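S.K.: There are structures below to look over.
Please treat every number below as a calculation from the coordinates, not as lab data. Keep in mind it's a predicted model, so treat the numbers as computed, not measured. Cβ atoms are built from the backbone, for glycine too; each structure is taken alone.
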Structure P
Amino acid sequence: MSFAERILTAVWLSATTLSFLASLWVPSPGARLFLDNTSWTLAFWLSAFWAWRGWRQAPPTDRALHTGLLTFAVLVALGQMVWNVQVALDWNPFPAPADLLFLAGGPLWAATVIRATFARLSRDRAYPAALDFGGTVLALLAFTLVIYLPSGGVGSLAVGTVLVLYPAGFLAAAGVTALAIPTVGVRIERSHMLVLLGLLGYGLSWMQWNLMVISGTVQPGIWFNASFSVSALVLGWGARWLRFAMSADAAYRRLCDQVMNYVPLLSMTLAAVTLVLLFVAPDGRAGMQALILVCCLLVLLLAALRQTIVVSLLNRLRTAEAAVLRNEEQLYRVAHFDALTGLPNRRYFEDALERAVAEAARDTHSTNRRVALLLIDLDHFKSVNETYGHRVGDALLSEVAQRITQLLAGQGLVSRLANDQFTVMLLRPASRTELAQLAASLVEGLAQPWELSEVGAQYMGASLGISLYPDDSANSVELVRHAHSALHATKSAGRGSYRFYIEEFTQITRGRLELRRRLHNALQAGEFALVYQPQLNQQRQTVGAEALLRWSVDGKAVPPDEFIPLAEESGLIVPIGLWVFETACHQMAQWRAEGWQVPVVSVNVSTIQLREPGFTQTLLGVTQRAGVTPASLVLEITESQLLDESLYAIALELKNAGFALSIDDFGTGHSSLIKLKRLPVSELKIDKVFVRDIVVDVNDREICATVNALARTLGLEVVAEGVETEEQLQLLIRMGCERFQGWLFAPALAPQQLAEHWLQRQAPHAAQ
């Protein structure tokens with residue numbers, strides 16, 4: 001509030017107060033009447049002034065509501081001015097012109113609130129809300145009528161109608177305002193309570209005033225007359241600071257839904273009280289009694305209808321959830337089990353291995369905390385596949401899966417890792433000697449001939465690599481990497497055997513520690529760089545680009561899958577991620593300054609960044625300084641991150657701030673369709689592990705088709721990563737995929753290369 005506004009408010013408020021106090025002490029009835037009207041006039045116009053100031057400073061999203069509230073305050077102030085003229089002229093028609101202005105304010109504000117409320121509701125939520133609003137208004141009307149029923153001297157029907165409409169209109173506006181807050185999940189603020197109290201004050205003041213009119217006890221210069229001024233000032237002060245911000249707190253929104261469930265009960269309770277008052281009240285007009293009874297019956301009818309609709313919606317929801325659960329189970333089966341062999345696939349295996357290692361790490365009391373991993377790779381399978389075709393190759397893989405399962409005799413978890421690679425995970429293996437015996441039996445068993453009906457007996461052996469946790473691996477990722485290293489050593493030594501991961505491989509661990517040390521200074525040393533990989537549509541037009549982080553140490557590139565986990569473990573991902581975002585924003589601004597048409601740019605975001613306080617505001621500050629809009633950026637968040645309940649609120653906050661959200665690596669985590677439909681995302685990225693073998697793997701092909709169909713159902717865009725061949729591209733196009741990214745088009749490029757080869761020049765401005 002400015003200094004001038006403060007001075008004006010202080011003077012205005014002082015004049016209002018002094019006028020009222022003077023009305024209590026002057027002896028002349030005419031003077032008291034004049035001072036009462038002066039106090040009301042000043043209070044009503046001060047309320048309108050505050051409402052106007054609130055309207056001037058309201059954000060665009062709240063402008064319509066502020067307009068309705070300002071109109072309400074101005075109508076009341078104009079009504080008082082007309083009343084002053086009527087008093088001066090001693091002109092007292094009933095209903096009077098001032099009545100039209102006073103009575104228009106409450107219904108107009110109620111209509112404004114109702115319109116704004118239902119604009120934010122889906123159709124399924126709009127029907128119960130409409131019944132709640134209708135029942136509340138009818139209950140308040142009936143209650144108002146029963147208050148007037150015992151009073152005599154109402155006179156004509158027109159006079160009685162006007163006297164009832166005064167409190168009924170303002171109380172209905174108050175009721176609608178109170179219901180709107182939990183209906184749309186608006187965060188409650190003090191300004192909301194002030195507006196609500198002001199409306200209630202108006203309604204109750206007019207109710208008492210009209211009862212005094214009926215009884216002939218109205219008099220100027222009494223304390224009661226201040227209730228109109230106080231109500232106006234309270235409402236105006238609330239309008240000055242009023243905001244209607246939707247809450248992103250899921251718990252708060254659930255509480256609002258619970259509150260709305262009690263609204264029919266409250267309406268019915270008020271209707272029941274009204275009926276009791278109706279039957280105990282002295283005899284009144286038969287028409288008014290009938291109207292009260294009809295209103296109460298309608299309240300009960302609307303409440304019953306509302307509950308019927310809610311029950312119907314719940315039944316539909318249960319049916320939909322059941323269907324979603326069935327689809328989820330099917331998708332889980334497709335995503336986590338190999339369609340050919342029936343064994344768990346790579347995703348299932350990685351999850352199971354991570355859980356097993358984590359459990360072993362927690363089990364500090366056990367003497368045997370080992371987790372053993374045996375990686376099996378078939379020898380010369382490629383030649384069999386190429387010679388006899390994929391059908392024979394698939395039949396052979398099915399036989400391999402069965403034989404491995406039989407040889408293990410229930411020991412461990414068998415999975416199919418890739419085309420001709422299988423894994424065996426063992427919990428708490430007895431010793432290295434027994435592991436060696438098991439490995440030898442697998443090698444021997446898989447070296448036996450394979451009887452295939454179409455081609456006869458075939459001979460094909462296998463090579464094994466073995467690693468152990470915690471003996472030679474610190475986590476599940478290292479366990480897999482060390483098993484691959486041991487397998488590579490086995491194949492290099494001649495195949496058809498097995499090897500354990502040996503001590504010399506610990507150089508990898510030492511290299512990891514050195515990498516962690518260098519990472520702390522990498523940002524200050526300027527060792528990071530951003531490259532950009534274009535995203536194309538079916539016409540091979542650039543529709544986006546993904547910003548990818550690269551790190552070079554002593555002129556040697558460090559793979560992102562090595563240093564990104566290190567950055568997350570050490571907390572360095574926060575400053576690094578902010579640098580990536582800032583660099584991408586400034587690069588967009590530079591491209592545009594150079595005359596390039598810049599599509600949206602995707603930037604990866606870590607879970608650790610999402611949990612940083614004020615993360616959304618930090619990003620908005622970066623975009624503002626760089627001169628780019630949030631809508632020009634896509635924040636890529638992995639599936640496992642977004643499915644964390646605690647991150648729903650920040651995801652919604654980012655969406656409301658204007659950023660587009662994308663689920664990266666979709667399908668590699670624990671997919672949940674029920675959770676997915678609630679996420680504020682606009683894009684799914686099919687992970688490259690699904691695209692890589694889409695031509696030869698039926699399972700991957702089915703997954704990609706399912707994801708595309710799911711995306712169309714949910715209204716999401718799909719980006720396929722890792723497109724490397726024309727055959728992959730055409731398959732994805734036939735599935736309905738519209739955006740692609742991969743080496744078929746271009747690798748990750750330096751900013752200038754991307755601009756020169758994949759961006760178009762902006763259209764030149766018209767000549768002056």
Structure Q
Amino acid sequence: MSKHVGKSAVRVDAYEKVTGRAKYVDDLCDRGALVAKVCHSTIAHGFVKSIDGAAAEAVPGVVKVLTCFDVPDREFPTAGHPWSTDPGHQDVADRKLLNRHVRYYGDDVAVVVAQDEVAAAQAVRALRVEYEELPFVLDAQEAMGEAAPQIQEGYKNNILAHSSVRRGDYEAARRESGLIKVEGWYDTPTVQHCHIENHGCFAYQEAGRMVVVSSTQIPHIVRRVVAQALGLPWGKVRVIKPVIGGGFGNKQDALYEPLCAWCSAQVGGRLVKLECSREETFVSNRVRHAIRTHIISYVRPDGTLAARKLEAFSNQGAYASHGHGVVAKGMNAFPQLYPCPNVECDSWTVYTNRPSAGAMRGYGIPQAMFAGESHIDDICKAIGMPPLEFRRKNLMPVGYVDGFSKNELYHDSFNQCMDKGMELLDYQRKYQEYQNQTGPVRRGVGLAVFWYNTAVWPISLESSSCRMVLNQDGSLQVQTGETEIGQGCDTVYSQMVADAVGIPLEDVHVVSTQDTDVTPFGTGAYASRQTYIGGFSIMQTAQVLRERILNIAHEQTRMPVSNLDLADGQIIRKSDGRVLKSLGDLAMESLYSLEHSQHITAETTAQIKSNAYSFGCSFAEVEVDIPMCKVTLLRLVNVHDCGRLINPALAEAQVHGGMSMAIGYGLSEELKFDEKTGKPLNNNLLDYKLSTFMDHPALEAAFVENPEPTSPYGTKALGEPPACSPAPAIRNAVLNATGVAVGSCPMTPHVLYRRFREAGLIQE
């Protein structure tokens with residue numbers, strides 16, 4: 001019986017964070033550090049002809065001015081994917097430390113290193129950059145045209161990658177008589193992660209090695225990328241990840257760590273700090289892929305699917321970053337969520353002259369669910385079938401197995417989640433009540449489901465390592481390569497360790513800081529993998545440690561191992577439940593024994609060759625003021641089957657955070673660009689309309705706990721799924737209220753005005 005797993009234990013980092021004692025990158029950097037500031041391009045596409053640095057070098061306090069003409073002629077990748085020994089599966093290397101070929105407005109062309117921030121900023125402003133301008137393109141489909149400018153060499157029509165899925169015979173199936181054709185285009189916007197702590201790092205040389213301290217989700221991967229960028233052996237680089245203030249996927253790239261390390265090397269290994277402003281975070285870090293999706297469905301009058309086609313165009317921006325994996329994941333969800341015997345899917349990832357798109361919470365599934373679940377309601381409208389009934393009829397059935405990942409739907413999760421959400425929102429009653437409304441202000445309800453897999457196997461390597469060290473007092477130090485980025489994984493790891501080893505929760509000390517010199521290898525925080533993947537190595541290492549402890553207990557007590565147990569930090573004799581000695585006494589005797597001194601440690605690596613589906617749904621209720629073109633979200637319910645909950649309070653917090661992000665990109669958030677210059681227009685938190693507490697109703701989270709059989713603790717993906725289904729649920733609620741099918745988000749008043757006019761709800 002679990003003593004700690006399944007309980008809402010207090011976060012292990014709560015006190016440090018609420019009192020301000022937690023040490024972030026900026027807290028750890030010596031105040032005498034040199035400051036690096038980047039000079040960003042003021043054109044969207046072209047070449048740097050020259051950079052006059054004389055005025056910058058004359059600024060008091062400037063130590064070094066470095067330009068795109070000074071950097072090594074070496075391209076490197078930045079994406080936070082595991083390294084592959086297969087060259088064909090490695091990330092695209094298309095970046096340099098600074099770029100002479102400018103590919104977006106804000107590209108990195110020079111850097112100034114100065115004694116303080118003021119001098120660095122003055123020097124950047126003093127740089128005189130001369131450009132040779134070229135035509136630019138911001139739209140993915142336009143970038144695929146023959147007349148479009150070439151953005152990255154060697155990629156015809158700017159297509160980074162294309163992939164497809166084929167099942168059955170789409171062309172033959174769609175010719176069946178009596179079918180109803182439903183077609184739609186769906187657009188999701190460029191948005192930014194807007195984590196509280198901007199990206200920052202500092203670097204210095206020590207004993208001939210480069211040390212980088214970074215706010216990153218992927219310390220071991222950053223080590224590799226820094227080494228590749230600087231042409232160093234990987235062992236010559238050390239990366240330290242302290243406490244970080246959120247990432248949401250933006251920090252699943254090597255951002256400015258390579259440039260910062262190179263700057264340090266150029267000034268004799270001195271300490272150099274590079275910290276992004278909020279404006280730089282918007283443009284020169286990573287953004288979410290804007291994806292345009294075209295869906296055609298041929299449906300029988302009874303609501304069964306005969307044939308379906310999907311085309312998705314992903315706006316990659318100027319550099320590959322995570323590239324095609326994002327839209328490909330969304331595309332692969334399409335034939336699985338609503339299985340249809342005849343399917344054609346194609347997805348393209350396309351270079352444009354926008355900021356680079358990378359990983360963001362949900363990794364292609366929020367875009368796919370907005371398109372796919374909006375389309376499902378469009379089908380329902382076309383055939384006159386209630387959305388709930390259609391989903392019950394067509395969603396992935398129990399026992400479904402994906403041919404690629406081998407994931408299986410073990411439980412009736414979709415119906416269980418929809419049942420719970422429907423009850424919480426009183427959906428059926430309200431759906432009927434809101435039919436055929438008239439008047440300027442109307443209400444509606446909508447639903448959307450989601451599918452999400454856990455971790456990245458079999459696409460990429462999945463492994464986890466764990467180290468446990470027993471202290472003299474019977475407490476335990478635990479290290480993993482999986483990183484805490486604010487989501488609470490160190491807390492759930494503590495709970496998992498306490499139960500697996502058999503010690504009190506307060507005696508588990510998870511080392512939150514990752515240091516590539518000492519931390520067991522791990523690829524970091526992404527893909528909702530932490531609890532699922534970490535669970536394997538934790539359970540495995542705990543078993544090894546327990547075996548060692550009980551063998552030592554046998555030596556010290558003369559009781560056979562078969563009659564010994566470790567529970568709540570005590571060595572117990574199973575036959576009568578008698579406590580023989582405390583774990584602290586055992587450890588003290590073992591370490592300091594003059595006859596048989598032993599350090600009690602365990603370390604193992606688990607390679608995980610499994611995956612797991614997470615499921616769920618959102619129910620939304622909205623009020624639409626048609627003349628004002630305004631949507632007010634009245635209620636939002638998210639229901640998840642994410643397996644067994646390790647810590648219910650943390651799980652609910654994760655869901656609330658994801659719901660908030662989804663409300664933002666559904667109703668207000670979009671990074672906009674000037675069509676004439678390519679310049680970002682709202683790269684700040686004043687003009688970029690991030691959703692706030694004032695835009696949210698009371699967020700409601702509920703769970704269906706179906707333990708995942710492939711997981712040691714029965715858990716599976718939770719961190720990203722909450723962001724996947726609320727936006728289409730809100731969109732479908734607007735459809736229910738007004739009869740107007742909106743094909744894009746955010747559903748701002750400007751968008752709604754156009755659609756309401758087209759539908760005749762607003763007259764001139």
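S.K.: Work out the source of -0.44, -0.73, -0.85, -0.96 here, i.e. which of P, Q gives that when log10 I(q)/I(0) by the Debye sum over Cα atoms at q = 0.05, 0.07, 0.08, 0.09 Å⁻¹ is computed.
M.R.: Numbers: P: -0.44, -0.73, -0.85, -0.96; Q: -0.27, -0.53, -0.69, -0.86.
Answer by label: P.
S.K.: Looking at relative contact order in percent (Cα under 8 Å, 6 or more apart), point out which structure of P, Q has the largest value.
M.R.: Values: P: 9; Q: 16.
The maximum falls on structure Q.
S.K.: Please state which of the structures P, Q yields 1.00 when FRET efficiency 1/(1 + (r/R0)^6) of positions 374 and 742 (r between Cβ atoms, R0 = 35 Å, to 0.05) is computed from it. Mind showing how you got there, number by number?
M.R.: On the way: P: 0.60; Q: 1.00.
Only structure Q yields this read-out.
S.K.: Now for a different question. helix-only ellipticity at 222 nm (-39500 (n - 2.57) for each DSSP H run of 4 or more, over all residues; to 500) computed as -20500: which structure among P, Q?
M.R.: Values: P: -20500; Q: -8000.
Considering all the candidates, the number was obtained from P.
S.K.: Related question: Here distance in nm of label points 7 Å out along Cα→Cβ at positions 462 and 710 was calculated and came to 3.1; which of the structures P, Q was it taken from?
M.R.: Numbers: P: 3.1; Q: 0.5.
Comparing all candidates, it corresponds to P.
S.K.: Next up: Identify the structure, out of P, Q, from whose coordinates distance in nm of label points 7 Å out along Cα→Cβ at positions 46 and 182 was calculated to give 4.9. Walk me through the numbers before you get to the answer.
M.R.: Working: P: 3.4; Q: 4.9.
Value 4.9 for distance in nm of label points 7 Å out along Cα→Cβ at positions 46 and 182 corresponds to Q out of P, Q.
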